[in-house]
Structure formats: structure tokens, C-alpha cells
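Novice: Below, each structure is written out as C-alpha cells.
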Structure P
């Protein structure tokens, strides 16, 4: 199975690691303990697992509905999963939790960067890039400020260039902070 691992995410306590393998999400102890299959969904695919910074929840994309939707569940796998989106067709990439574990940012194949409020399940479009390949989308990342206000990311532009941007989560404004290269 180790040759089929697609992604890994270390828990905030560093005591466990999430692995995506064969379309399932596994929680594996760093040293001793039980390996947990959090999803147990043969015939379906779960992708891009991420621990919440408070260590209480795990987010991932699931195609259980026929399209990839964002799911959150307790980190130990107990209880029901909560489906947070109903975005319909498309492919989405790594979710990025805010430091307070209340929001998740993510990008999709149409290069639309979105922000999800965990409590209300409201999804807001933040920004939209011009172009990007699947390989680059797979490596796309954002960085949250420690106060949960700012989200930093690189956005593609015309002529195959990119610039860095800041999104103000409080005011809902996007600010370009570098020129295109």
C-alpha cells in the first residue's frame, strides 16, 4: 500500500499522520497504536486529507455524491461525516484550514479560489486565476496569518506569469502585492 500513497498530512500533535491511499483516508500512529481507515468507502474516492489546526477534525474531498464535495469528520473517525459543499461537477485540490479551525480555503480545476465557513457551510469565491495546469494546481498552497485575517497566495495571470496576493478575510478584499514576473 505504501506505493499507492498520494498525500500525507501530519497531525498538530505530531502523533498521527493522515494518508490518502487507494481512495481511502487512513490515520496512522507515529509510533504505536491502531491504524484507522477513516472513510471505509470501497468504490468511492476520497482525496487531499487535512487536519484542522486544533486537531479535532479532518477535512477531505469525497466523490460519494458523484462529484467531489468537501467533508469534515472527527479526527478519530467516530460519528458521522458532515458534507459541507454542494459545488457540483469539477475537481478540487488540497484544503487549507485557518489557524482557528473555522474556515477552509481551496482551489478547483477552474482556478477559482474559495473560502468555506465551517459553521455555516457558506462558500465564498475569493479570486480567480487565468490559467494553471493540473500539476501546478496539485501543488497550489495558501498561507494564513496567525490572526486568521489574511490569506496569502500566488495567482496566475496572462502571459503565463503570476503575482502574489493577499485576501483580507475580515473586509473581503483582494490586494495584489507583487507585479507579475
Structure Q
């Protein structure tokens, strides 16, 4: 049997719907977001997932829980998969921050991209160790998934990489490495 790793983005949250930066704000899923979580659960129900990890934020946990209900696997929370910290800019629009600072990366109080990748990649390496012979799911956020995907598959370009709400990405273990199968798969709602 081939091991698979599924990296998923949570369903749409209230702040997603409003077009605002979420970060560490614990914005709940919208009705659409709950439908996306259920669609994700249906899409992954027969994928033999044996490990499910999620960001501690409710939007990610609730999305992971929808899959857990279908797979009879308990969700484990790993705070290293929490969304990027936007500091005081959370709850504001990206356009507003970019108008003031040129880039979200230049805004004061925003968690540096390198720090995001460092904590998330260490967490993912721990997941790889746990998956030996098993398949797993991590439910997180676009600001975590995009750098992780580029780290795992350098042929991708983070700047143009899309991670829609409720999407998942698939990696397959080949020998002792992981190979990208597909990105941004969005199950129909």
C-alpha cells in the first residue's frame, strides 16, 4: 500500500467571506465553509486516513472534525500548524496593509515568512515520522500550506500557488521521499 499525505485548507470562515486577514483571530466557518468541510470529508472518506492533525483555530479544527467523523479517526491539535500571526493587522484587508507598507511582509508585527515555514516544516517532519506505513491529513491555513507546498515541491511558486478554502493537496510516499500528486483539489459542494 502506498502512503499518502493530504494537506487541506479549512472551509470558508466569516473573515474569509469578508475578505479580511484572519491570522490568529478565531473566525468560525460560514454555512458555505461547513458545506466545504463536509465535501472534503466525503472526498477523503475512503482514503484510509489514519492520522488527522489540525491547527487549533476553530475553522481548521471543525474542518478536520468533519473528516474525522467520516473516517472514525480522532483529530489531534498541533499548534505549529496555526495560521500566520498578522499581529494588529488581523481583521483588516490585505489591500489596506499593502497600501500602508507595500507588502504584508513589511508590515510591523507580522510573523516573518521564514518563521512560519520553520515551525510548520518541523511539524510536518514530525508528521512524516508518524506516518510510517500510514496515510494522514493535516488541516491548516493558506499562509501555512503555500510555503509548505513549495518546500516539499520546489517546482511550485508560492506567489502564484492557489489554495482555495476547502481544498486539499496530495503527496505520495515513494521509497523514502514524498512526491506531489496534485494541488488545490476542490471537492464540489
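Taken together, the values in this text are just the output of simple stated rules run on the coordinates, not laboratory data. Keep in mind that what you see is a predicted model, and the values were worked out from it rather than measured. Cβ atoms are built from the backbone, for glycine too; each structure is taken alone.
Novice: For FRET efficiency 1/(1 + (r/R0)^6) of positions 114 and 162 (r between Cβ atoms, R0 = 25 Å, to 0.05), the calculated result is 0.85, so let me know which of P, Q that is. Before the final figure, lay out the partial values.
Specialist: Details: P: 0.85; Q: 0.65.
It traces back to P.
Novice: If Rg and Dmax of the Cα atoms in Å, for residues 66-137 alone is calculated from each of P, Q, which structure is the one that comes out at 16.7, 49?
Specialist: Going label by label, the one that fits is Q.
Novice: Hey, semi-axes √(5λ) of the Cα gyration tensor in Å, for residues 50-105 alone derived from one of P, Q reads 19, 14, 8; which structure?
Specialist: Numbers: P: 19, 14, 8; Q: 32, 10, 8.
This value belongs to structure P.
Novice: Then there's this: Could you figure out which one of P, Q the value 21.4 for mean count of other Cβ atoms within 10 Å over residues 58-65 was computed from? Don't jump to the answer; show the numbers that get you there.
Specialist: On the way: P: 21.4; Q: 24.2.
Corresponding structure: P.
Novice: Have a look at P, Q and say which one yields 2.6 for distance in nm of label points 7 Å out along Cα→Cβ at positions 10 and 170, as calculated.
Specialist: Q
Novice: Something else now. As an exercise: relative contact order in percent (Cα under 8 Å, 6 or more apart), calculated from one structure in P, Q, equals 11. Which structure is it?
Specialist: Structure of origin is P.
Novice: Taking volume of the Cα convex hull per residue in Å³ as the quantity of interest, name the structure among P, Q where it is greatest.
Specialist: Greatest value across P, Q: structure P.
Novice: Related question: A value of -500 was derived for helix-only ellipticity at 222 nm (-39500 (n - 2.57) for each DSSP H run of 4 or more, over all residues; to 500); which structure in P, Q was it taken from?
Specialist: Values: P: -500; Q: -11500.
Considering all the candidates, the number was obtained from P.
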